[in-house]
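Undergrad: What follows are several structures.
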Structure 1
Amino acid sequence: MKIAALQTVSGTDVAANLEAARSLLAQAAAAGAELAVLPEYFCLMGRRDGDKLAVRERFGEGPVQSFLAGSARALGLWVVGGTLPLAAGSDRHVRNTSLAFSPAGECVARYDKIHLFRFDNGREQYDESRVIEPGGVPQAFTLPSRDGHAWRVGLSVCYDLRFPELYRGLGADLLLVPSAFTWPTGQAHWELLLRARAVENLAYVCAPAQGGRHENGRRTWGHSMVVDPWGAVLAVRPEDGPGVVLAEIDAGRLAQVRAQLPALDHRVL
């Protein structure tokens, strides 16, 4: 199955971000991808954390969800919308939510980001808990590919990548990690963590990312990539800017790796 990790440099205008996302989705579909995954915050990278509150949607309705469903239908793609802000239990917070849509435009899975990022190196400060309410339930869905294989696809978002117990519990064949890693944390840990999660779970990893300088001054690491179950990087976008990273994932290769090193069967704890 061919999959696509889509890299964006999202700004402060939702309509412009959706237009950019639609172009990338169309490129992925034209290249033969069955699944295309957008990064975290693909619909908005605001000037302030609170900007998410103004564009939040109720689950099941709203322009961003309509865009994702319509794009999936029109392009015949499985589409995962990295994250978008959905209504939370408090008016001062949103859920940072990843939604998966089938080629029929049906929402087949919802995952609310569980682990909330906080970082302060003296120059950059982030605290997602100021406006984001954490989720608490891991999520996966089944994707039947055109060749007849049923892929178990596990959902996660960005900072979740640092918590391996989440991924082990998903029991997935393909792990999705839509992200907006900062420049310093991405430079230090992005590829290392993605390859570790792939090796630990003997699973493919698809990691679309924000990559470049944003209107709000933030610089994200990018380097969207796909990693195989042996930890090899199959494809990567090494430069800033929007783009499509394509890779073939192979059920036969997955089975081979899990058979030759059955570490998942050797678990004790």
Structure 2
Amino acid sequence: MTEIIGILNVTPDSFYDGGKHSLFDCAVSHAKKMIDDGAKIIDVGGESTRPGAQKTPEKEELNRVLPVIEKLTELNIPTSIDTYKLGVAEKAVSAGALMINDVTGFKDARMIELAAEHNTYACIMHMKGEPQNMQKNPTYHDVVGEVKEFLIRQADKAVDAGLNKKNIYIDPGIGFGKTLEHNLALLRNIGEFKETGYNLLVGHSRKSFLGRLLDISVKERLPATLGVTAYLALKKVDVVRVHDIAENRQVIDVVSAVSVK
């Protein structure tokens, strides 16, 4: 059955929930609720990676995420650290984070070594460019082939570095340096990513491609998100990374109940 990673952005400027969970008590309380609603792990992020977002100094990012990860670990709530910075990842893993979710796809070989050394889980995501420029006319000759090639190459490097293959998740990076048509092509061909032999994670929750497709605001995108979640569950995607846990859990449970075994 498809599992759920709950998004916990402890930032003031994330595209959907920026500022909602930036206070420590609010962040911890929301994480508890997401686990109660059916999330298996909480992905804690201290820097927004929405299109056009500016970089956050490492010290500030650490001040945002470390107290939350430490508290959730104390409460036996499993956490992931959403970062591309080695220093943040190192301290987060030391504080108890079980997964490193790197939007740059572990291009820094030291991040792979860190994951292998501590036997963490690793989410390897594809992104074309950087958040500051990734949506400025992204182009591909073959978006599915190019994204898949990158993910396989990076995942294979992680295995070669000693990381258990079962601990690796690949993520095609919906919305990260892709047009609407690129995102739709990746989703239509999501089965090709399952065929790689690596675990597959998809993050589509309330993203702007849904807004462009349906001409709706971020606050109106829950039904569209659930439609994609149902499709991904039917395609046996291993994990979805979403904001609204209870609603997505219901969709996945219904799909699981009615699908042919």
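Undergrad: Using the calculated result 17.1 for mean count of other Cβ atoms within 10 Å over residues 84-91, pick out the matching structure from 1, 2.
TA: Only one of 1, 2 returns 17.1 for mean count of other Cβ atoms within 10 Å over residues 84-91, namely 1.
Undergrad: If helix-only ellipticity at 222 nm (-39500 (n - 2.57) for each DSSP H run of 4 or more, over all residues; to 500) is calculated from each of 1, 2, which structure is the one that comes out at -8000?
TA: The read-out was computed on structure 1.
Read the figures in this text as sums done on the coordinates, not as results from a lab. What you see is a predicted model, and the numbers here were worked out from it, not measured in a lab. Cβ atoms are built from the backbone, for glycine too; each structure is taken alone.
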